[in-house]
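Below, each structure is written out as structure tokens.
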Structure 1
Amino acid sequence: MINNQFDVIVIGGGAAGMMAAGTAAKRGKSVLLIEKNRILGKKMLITGKGRCNITNACDDVEELIKNTTKNSSFLYSSFYGFTNEETISFFNELGVETKVERGNRVFPVSDKSMTVVDALVGHIKKCGVRILHDRVVDVVVKDNVTKGVVTEKHGVISAKSVIVATGGVSYSQTGSTGDGYVFAEKAGHHVTEIIPSLVPVEVEEPWAYELMGLSLRNVEITVVNEKNKKVYTDFGEMLFAHFGLSGPVILSASAHMRPMERGKYRIFLDLKPALDESQLDARILRDFQKYSNKDFANSLCDLLPSGLIGTVVELSGIEPHKKVNSITKEERKGLVSVLKKIEFTVRDFCPIEQAIITSGGVSVKEIDPSTMESKLVKGLFFAGEVIDVDAYTGGFNLQIAFSTGVLAGNYC
């Protein structure tokens, strides 16, 4: 049986919700966490390609701020109150061994998201958090004071504080269906425009779709707008998918393509960013000397992944069966240009359901950044993706969830 009176009710059993619930319970509060899914941490299970990119091991809080793309200054109290180092220590103490990979991304040594979720669920249970699998249909507010919630199966449950940690609308199959926005608006809050962030892009070039499944590492992309003004540059991993382009550099770039309008942006891909044009030409010349008697199409195996060779050959305009020793200097120069600047025209952005996170949410102007409490309704708190904050890939968004969850749990 569930009591009808708690100190704190947390709506949402994701990263922010569980962290908030555990933090409040450790303070001696009676806490009820309500999650409409049958399991907790459903979205966490698919983050980091199923490995859960817990946080980012960047040097300091200023780096966390720098990697937050929207309303970063709102998060100073949250990030300083619970840092990335504290996140790593927290999970280590729960028995989750961690490791740092490329880009300072922090993962569990097990390479399994379930390891992180199980640890967090075990933690909140040990802290005494009650868990109820039900759907909240309303937050009860009277005279601008929070009184509790109304659920589908259990009716009214009273509480002195309610923490809304329902996430956004990306990956709706995990339960992120925008419920928190409705609660916020009914309480008098403004919700900013909801758009996808960290989302794959569709491109005009048909050959890009033929490369589906090909992953490129250590490449550089540059995004320009319709005025040919550079809006973003990044270095790292890119992926060709059935819908177009994805991978960390593309997802991060999408956060800078604002407004998200069709045909407004072009992406230039540098396959060899470590080499300038003269260095790359020298490298190609050495390969050509090595394979001087081979066909051009068979001379790029040391330079490119096999899945990309056919495309580069086609883009270069050099006849595939032309012998390497007969390729002209001008043709080689053209090949260098292709390798340094492959162009894509962004046709469209994938739907928000395919976005890693939601950009937009409850306006930060109406939330106290030092407590996560509503400035409009006493006892109403917000944490995680439901707030109008978002960041790059690399563990930064989960850190936002943990940090805001701890802050809300400390002050509810």
Structure 2
Amino acid sequence: MLSFAGLAIRMIKYNTFTLANGLRFVVHHDPTTPIVAMNILYDVGARDEQPDKTGFAHLFEHLMFGGSINISRYDEPLQVAGGENNAFTNSDYTNYYLTLPKQNIETAFWLESDRMLSLAFSPKSLEVQRQVVVEEFRQNYLNQPYGDVWLLLKPLAYKAHPYQWNTIGKDIAHIESATLDDVKEFYSRFYNPNNAIVAVAGDVTPDEVRALAEKWFAPIPAGPLRLRNLPTEPQQTEKRFLEVFRAVPAHAIYKVWHMCAKNDPDYETTDLISDLLGSGQSSPLFKELVLKKGLFAEISAFVTGDIDPGLLVVSGKVMDGVPFEKAEKALSEQLQLFLQKPPSANELRKVKNRVVSGQVFSDISVLHKAMNLAFYTHMGDTELINTMTKRYRKVTAAQIHSVVNQLMTETNCSTLHYRKEND
């Protein structure tokens, strides 16, 4: 057991094995809970889509709940077994997860193996899920204040890499025109055992999981081998700018800088930079621009956390009545001040403590442990579930100062001015 900032950090033990068809399993035995969590991560996200057929990974997340050839409604047998489930899609992968009582764990293997092997496709199911996704696109991205921010920012920042479109897709027409043959091809290409990782956590032993895996998943044939060959985003060499006017309650400013990939040695440093800049009320951006000067109603900084090189983001909504140019100038000045000197030992210690405590509390939940085990396995090193916090603890103030001055240059920055109409 390790200890940091008064928190006990227990090492999470796990076992791994791989079936003959390439399906990888990670098992964490936790005898303290009556609940078992299963997380299935498919190595397909929005970055794997074609530029003229975007939004398919997210559409398929919905289709996976439409029933298989043998099980017409996925949710019904899971609910009878006392289980719950959900899923999400991002640019890098699609994730399905469920929890249920230990004694009903085989229900999870039955349901998930069946839809991996033989998902049902019909014009009706496609049309139903298409309409759900189209409505989500309209409601959350087109008809909501600030909803289209990432539809604007991503293509501004990315010119080659498929991160240039959002998970929902870059054009609603791509989903509206999706055919049954399109989704069948997507399923056969990506939803295969050798393109997935299953993590199981709870009061179940590795031997029990292996026996169930052999029974339910081993008969599924492997799919075609995949070689991901995505275009590399060229280095940005000029500042980029976009201004739009929308019917929103307040002006907003968004600034993004290209940063390293998730597995890069500088990732933890860059993540801490975002925390130092604008995470919480003690951050300099919040203290100076919200509390002290009252120029912004809210302001924050974060990293996108993508597997391929992502973005460091600073965003803020201008206080009502404050001239846009005044707020923008104050933000630029504050960012320049941040570049001038390394953080103090106390500032750096505080953000490190926040990261470590977040990791500790995340690993309390059996579901989060299953999710994290699947994700770190996907990243190539399952042991990161125990060593990730060590990476953050090793970051120095000098590293922060060096990396922030490399990243936060004018030529590496894309800025979106999201302005209120008629102001």
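A value of 21.7, 60 for Rg and Dmax of the Cα atoms in Å, for residues 78-245 alone, calculated from one of 1, 2, originates in structure 1.
For mean count of other Cβ atoms within 10 Å over residues 70-77, which structure out of 1, 2 has the highest calculated value?
Numbers: 1: 16.8; 2: 13.8.
Largest value of mean count of other Cβ atoms within 10 Å over residues 70-77: 1.
Quick one: Rg/Rh (Cα atoms, Kirkwood Rh) came out at 0.99 when computed from one of 1, 2, so which one is it? The structure behind it is 2. Output the label of whichever structure in 1, 2 has the greatest value of distance in nm of label points 7 Å out along Cα→Cβ at positions 190 and 286. Largest calculated value belongs to 1. Comparing mean count of other Cβ atoms within 10 Å over residues 118-125 across structures 1, 2, the highest figure is found for 1. If helix-only ellipticity at 222 nm (-39500 (n - 2.57) for each DSSP H run of 4 or more, over all residues; to 500) comes out at -8500 when worked out from the coordinates, which of 1, 2 was used? So the calculation was done on 1. Sorting 1, 2 by relative contact order in percent (Cα under 8 Å, 6 or more apart) from high to low puts 1 first, with the largest value. Here FRET efficiency 1/(1 + (r/R0)^6) of positions 30 and 294 (r between Cβ atoms, R0 = 41 Å, to 0.05) is compared for structures 1, 2. The highest value is that of 2.
Each reported figure results from applying straightforward, stated rules to the coordinates on display, with no laboratory input. This structure is a prediction, so every number in the text was calculated from the model and none was measured. Cβ atoms are built from the backbone, for glycine too; each structure is taken alone.
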